[in-house]
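Down below are the structures I want you to see.
The numbers here are math on the coordinates, done by the rules we state, and not lab data. What you see is a predicted model, and the numbers here were worked out from it, not measured in a lab. Cβ atoms are built from the backbone, for glycine too; each structure is taken alone.
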Structure I
Amino acid sequence: MPSPTSGNANLFAALRAAFPSELNTCAVEIDSGLRYSWQDLDQATAMVANLLEFLDVPKGARIAVQVDKSVEALVLYLATLRAGLVYLPLNTAYQSAEMAYFLEDAKPSVVVCSGRNFGWISKMAFLAGTGHVFTLNDDRTGSLLDRASQFPTHHTIANRDADDLAAIIYTSGTTGRSKGAMLSHGNLLSNARVLQTYWDWKPGDVLIHALPIFHVHGLFVAIHGALINGSKMVWCAKFDPQVVLQHFPRATVFMGVPTLYVRLLAEAGLTPQVTKNMRLFVSGSAPMLVDTHRQWQARTGHTILERYGMSETVMLTSNPGRLADGERRVGSVGKPLPGVLLRVCDEAGNELPQGETGGIEVRGPNVFQGYWQMPEKTAQEFTADGFFKTGDVGRLDAQGYVTIVGRSKDLIISGGYNVYPAEIEGSINNLPGVLESAVVGVPDADFGEVGVAVIVPKPGATIDPTQVIVALKAMMANFKVPKRCVFVAELPRNAMGKVQKNLLRDSCRAGGTTG
């Protein structure tokens, strides 16, 4: 058993306190049938935490992690919290230019990567000043585990205050420069406890975890939800609709992005019978089409719970988990969660009446502390009275339900991942024959939204759209790459010279332009 943690605001202390009294029961089961007990999680996190402390890194040191999904990667996250250090998850699709920026900006003391990437990542990390680089693979191998195996299975949880930093989540901005959202132990714990109550987690609930663990949805919402409830997780390394269908009869909770629900709907085996034991289906990270909601209701008898959150805030609003709290409304992201203050304001910062559309601003214990090493940007994003300006546009009705109608920052959410046009446009504009470009999002039944690159060629230049896509795939994560290219003689602009992306979106949605 860990040492007493009275008064310790470390998130891990709260998660550990929620472990069942019988530690030999199953905490996580993976696709191969291998089971990890709660005792396994306790001892493994202790060993890795002891290793991290042995490295004698400073308080607040960042632990940057780019590895494939595995229970051992989950252990590394929990051990980082346990040691009182700062976890920095990085998308496994990031390429060298992206990784170089993160390593230089965050200055992590420790980097953990997949063995196949050790050569180039270690070189880059050491150049950025990182002191230690370990490997961790999804087959329970790697230098991190080899080193951790030499350390004791008991560890005193590091004492941390609620305001101490627990994680940094990088989220790109419209300028193209990624920003590190700083989340504290208090931010994450408050949100986990609110969702446990609001989504009516019950003793005996079992979560199917089929999401990646490098962003808020899979790492914080799903994992914290199960652990704070002492609930078993059925762990899927990758999403496979047929495998998930096999898990439904012995689980109760599933969380996914709209793309996962679309792919499940394509399976003939999705029936009311196979989902009869399920209690809660949650969707987020991207807006879900009304048609997907209705098909799911017709096929399973369940109404998907849609919610709204951000890297900077974890969850902000949610449709009710319990009937007593209201109905689940298709097309709405629900009501502000308990403890969250939400208002809709005009461009001058004046709060708008119910039903009017404007910028969404929020305040609450879940709202982040600011952007890593960006005090000016942080100040710009908060109002004088402490509300965070989300950049999303929406409205609030008389019953308290929030509807998101757009994004003021041109963010594209494709398959649950954030895609920022400015970054992609910069890469396209550097390609041979390109004069300028604009990237816009259009609705897609599978991914929710996909990017379309609208390109103006230089006079006399001929550009092969296939080669543009190939070139972009070599430079950036695949989810950022536009699904198609179209060509125009010029981009529409307003009197101030700003590209009118709304006109481009309308044209692309209607099938306009050529390419």
Structure II
Amino acid sequence: MTIAEYIANHLFAHGVRYVFGIPGGPSIPYMEAFKNAGIEFILTSNEASAGIMADVTARLTGITGVCHATFGPGATNISTGVGGALLDRSPVIVFTSEMDDNMLNRTTQMNINHQKLFEPLTKATYRLNAENVVEVLESALRLCHESYPGPVHIGLPADISDIEINTTSSSGFMTENNYFQNNIQKIISLLEKSRRPLMAAGLTAARLELKDKLISFLDTCKMPVVVTPMAKGVIPENHPCYAGVLMHSLSDYLEDIYEKSDLVIGIGYDPVEFNYEAWMPDIPLLHFDTRETDMSSKAIVTQFIGPVDEWFGMLKNLNTGSLIFEEAVIKGIRDEMASVYNGFTSHFGPAAALRVLQDELPEDVILTSDVGSHLHLIGQFWNTHENGKLIMTNGWSSMGFGIPAAMAAQMNYPDATVVCVTGDGGFLMMAGEMVTLRRYNLPVIVIVFSDGELNLIKIKQSWKELPAYGTLLYHADLFDTDIFLGIKVLRADSLEGMRKATIEALSVNEPVIINAVIDPEDYKWLIVRR
């Protein structure tokens, strides 16, 4: 086989069905090979979208996400999505075209060093040649899935696609060594002494789908549980142990719970979302994970690194009969947070708009959220129900995430109801992807919370007692039309209008934009200063 054919066939054999990107001239042989192997090349409007779509595809399917970009500006554009795969922990392979050996170190158009560009953004970066194709691809596919999952970059020199290669199998040449010596006696001592433990579940717990194991454990060993934003849904919001989401809206109410605790038990807690020391009181921390992670030198921390079943086996050392669990206190705090939030739903602000969506969207909706003030409300108060999914970026936190994330969700789950909530700033970054929605006929509902400003930056300026500056996005209406790039726009500026627009959007099998013109005043009361 040629190099292009081998790559395409090998990816197909590993379950890959989409490659996302924008091609250059040297991409053509690979695109043909993908097509012939049964892999569809999805053309995006922005290379960053391609990286995000590969990330979300990997999250939803467990199969390696794949994206591609051309030289120079294509590579720098796609790097935004690749960084998301790194810090949101998704297994992705990113291919970029590179100059051939003769031009690699020459001054020439679009030429930069892709290996140096992607080195800090990936787990590894390779440059392909006729001799290393098999080893590189096998290593990349394995390495990107090893804990923590993340992206691997492979540079494709412009002149190698049609070279025929020997496809003899290889064991690969890169793996990770995560050996860690656990202090078992210290861990047992911490667990045996604790009377008021607090569990903090994070991104790793969500990625490993520990929901059933957590619920089973909490049935016999009750303790309050807080989660990080990307772990939303790992424990049902109505579970008696569930306290709330760290970092997001009104999370300062949770201080009454963890300040009474004598031990924090981190279950798959990834500090990439929110460092422990940013919220923990001065008490011991017992951190369970699949690999060692860096911690503040000020933290009183003990780590247990190993397989998930060993985590729960070790937790049996808790003195269940001696634990103090105040279910009424947890419920009281949750009810108080909900009461404050509901107090903002009588006028048309973000809380009211989200309440309409919660009422009207099916419980199994896949909701993607962009970065911005609205994410803080969604992260805390959106109910994922039993089968719903909430997809966000928090480790990377790049604006523009929501729309391509929704496109990837709809492609991988064509029968699902997929909804994106974005601010107007995030929408403007990815507005060109409305054409991509049309091209592939993806019936995503894109809801734009239009307030004309970068509200979260404006709020942070106010915390410093500074006037708003550099945050105004536009004057008057964002769309001022009922069709944008060929997609219907439904305007909602009231509770009734939002409900009507949502019902109408659900009734058609095509992409729709809801321009939700909200009053942003709620945010300054509901977002926690940190």
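Who wins on distance in nm of label points 7 Å out along Cα→Cβ at positions 293 and 477 among I, II, i.e. which is largest?
Greatest value across I, II: structure II.
I, II: which one has mean count of other Cβ atoms within 10 Å over residues 213-220, as calculated, at 15.4?
II
Assign the value 1.0, calculated as distance in nm of label points 7 Å out along Cα→Cβ at positions 165 and 373, to the correct structure from I, II.
I
Taking Rg/Rh (Cα atoms, Kirkwood Rh) for each of I, II, which is largest?
Biggest value here belongs to II.
Could you tell me which structure in I, II was used to calculate distance in nm of label points 7 Å out along Cα→Cβ at positions 197 and 237 as 4.0?
The value was obtained from structure I.
Taking distance in nm of label points 7 Å out along Cα→Cβ at positions 109 and 429 as the quantity of interest, name the structure among I, II where it is greatest.
When distance in nm of label points 7 Å out along Cα→Cβ at positions 109 and 429 is computed for each of I, II, structure I gives the biggest number.
For distance in nm of label points 7 Å out along Cα→Cβ at positions 245 and 421, which of the structures I, II scores highest?
I
For percent of Cα pairs over 35 Å apart, for residues 125-396 alone, find whichever of I, II sits highest and give me its label.
The structure with the largest value is II.
helix-only ellipticity at 222 nm (-39500 (n - 2.57) for each DSSP H run of 4 or more, over all residues; to 500) computed as -8000: which structure among I, II?
It must be structure I, since only it matches.
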